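Read the figures in this text as sums done on the coordinates, not as results from a lab. Just so it is clear, the model here is predicted, and its values are computed rather than measured. Cβ atoms are built from the backbone, for glycine too; each structure is taken alone.
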Structure P
Amino acid sequence: MILSNPGDEKSTSGQNFNLSGTIVEEVTGDGLSGATVRITGLDKEIFTDLDGRFNVSDLKPGKYNIKISYLSYTTRELTGIQLDSRHNTLLVGLK
């Protein structure tokens with residue numbers, strides 16, 4: 001898993017952030033179409049596109065727990081993912 005927060009050094013007060021990323025097959029690196037990305041504790045559940053990409057908007061700054069699942073793959077739970085810039089990106093491999 002790779003998490004990057006490209007620099008936005010300005011104050012985060014009152015801003016809404018985006019979380020985007022790609023869910024891939026861990027060995028081949030191929031995107032997983034239709035994987036479920038759920039932000040625990042919020043009413044946010046989305047599915048990846050044909051290339052395994054997703055985007056969640058209108059998130060407040062802070063820490064989130066994210067659950068990623070896909071049929072026949074082991075579910076991944078990412079805890080304490082910090083959103084502290086306007087654009088946050090994940091790359092998650094499932095096996």
Structure Q
Amino acid sequence: MALQQFGVRPPLVMPAEQTFADTIAVTLSHPRDDVEIRYTLDDSYPTAASALYTGPITLTETTTLRSAVFRNGLKLAERDAVRFTKPQPE
């Protein structure tokens with residue numbers, strides 16, 4: 001379940017299709033411009049020290065992404081984990 005505090009929604013993760021063949025560009029967005037989006041690619045929960053989202057994230061292997069919205073170091077909302085899967089060749 002996504003964490004949501006103070007009426008702030010979690011980040012939007014795109015694309016919705018989570019299976020890819022070669023590479024995939026993942027974008028994170030939020031309607032508010034007074035927040036930071038931070039993320040992790042190792043299934044750990046984002047903190048105020050996690051990577052700051054600045055543009056599309058290119059994935060080349062199966063990855064679990066977690067993202068959260070912060071303002072002044074306070075976590076306001078967190079998205080459930082999203083797993084992007086690259087199937088193994090047969």
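For relative contact order in percent (Cα under 8 Å, 6 or more apart), which structure out of P, Q has the highest calculated value?
P
Going by Rg/Rh (Cα atoms, Kirkwood Rh), for residues 25-80 alone, which of structures P, Q comes out largest? Intermediate values should be presented prior to the final figure.
Details: P: 0.97; Q: 0.94.
Structure P comes out on top.
Identify the structure, out of P, Q, from whose coordinates distance in nm of label points 7 Å out along Cα→Cβ at positions 33 and 65 was calculated to give 3.2. Computed on structure P.
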